[in-house]
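What follows is calculated from the coordinates using simple rules that are stated; it is not laboratory data. Source: prediction; values computed, not measured. Cβ atoms are built from the backbone, for glycine too; each structure is taken alone.
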Structure P
Amino acid sequence: MNTDALRGHMDALLLSVLEHEPLHGYAIIEALQERSGGALSVPTGTLYPALRRLERAGYLAGEWATVGGRKRRTYRLTGAGRKALAGERSAWQAFTSAIGSVLEPRSAR
């Protein structure tokens, strides 16, 4: 799936992946690939600017940690990030419901 198809959904995807544990960038990319069954491949040039933007917005908190002997920046969801994720999920459900109504209309009765 190309990154244009992800436009507008990246925040929700990143917040969701970080919901249960802090992760560093490469682990976030791996989690997205794993959870999507390999359909999502996010380049680092897309990932890191999005993480920095979410951090500036207060949805993520980043800190340096040593992971596997290497110093890496890990990100975790903040309280504001959890609220934003709930809003993203609600908006996604409304969106998919509306699109589904158009693409798969119920037969007229």
Structure Q
Amino acid sequence: MNLDARREVLLKRLSELDTRLHRIEAELDEPHSKDWEEQAVEREDEEVLEQLGQSGQAEIARIRAALQRIRDGKYGICTRCGSEISQARLDVLPATPICKTCAAELSG
């Protein structure tokens, strides 16, 4: 996959996340029920939505960083060791800043 195609994949995912986060925000802004049991369920739902929102925000940050690396001509180069990130890894994780070896070291 060439760089333009990777950029398009990243921009598409960024758009999807933006839409999802706006839906989450709208759901969190909805008024609460007056019933205590329903309020408890709503609060649990809000906690899940907030976690999804935080996860989405983190992914957005990774995508924006990847787009910046594309602009800087550093996309596909591991930010930790400077090695080339495999095309197979970029196919699965287009926003990844690190190669498979560094990812294994960090997780192990």
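Numbers below:
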| quantity | calculated |
| --- | --- |
| For 18.3, 57 (Rg and Dmax of the Cα atoms in Å, calculated) the corresponding structure among P, Q | Q |
| Given -24500 for helix-only ellipticity at 222 nm (-39500 (n - 2.57) for each DSSP H run of 4 or more, over all residues; to 500), calculated: source structure among P, Q | Q |
| Among P, Q, which structure scores highest (criterion: FRET efficiency 1/(1 + (r/R0)^6) of positions 14 and 30 (r between Cβ atoms, R0 = 25 Å, to 0.05)) | P |
| Mean count of other Cβ atoms within 10 Å over residues 22-29 derived as 11.8 - corresponding label from P, Q | Q |
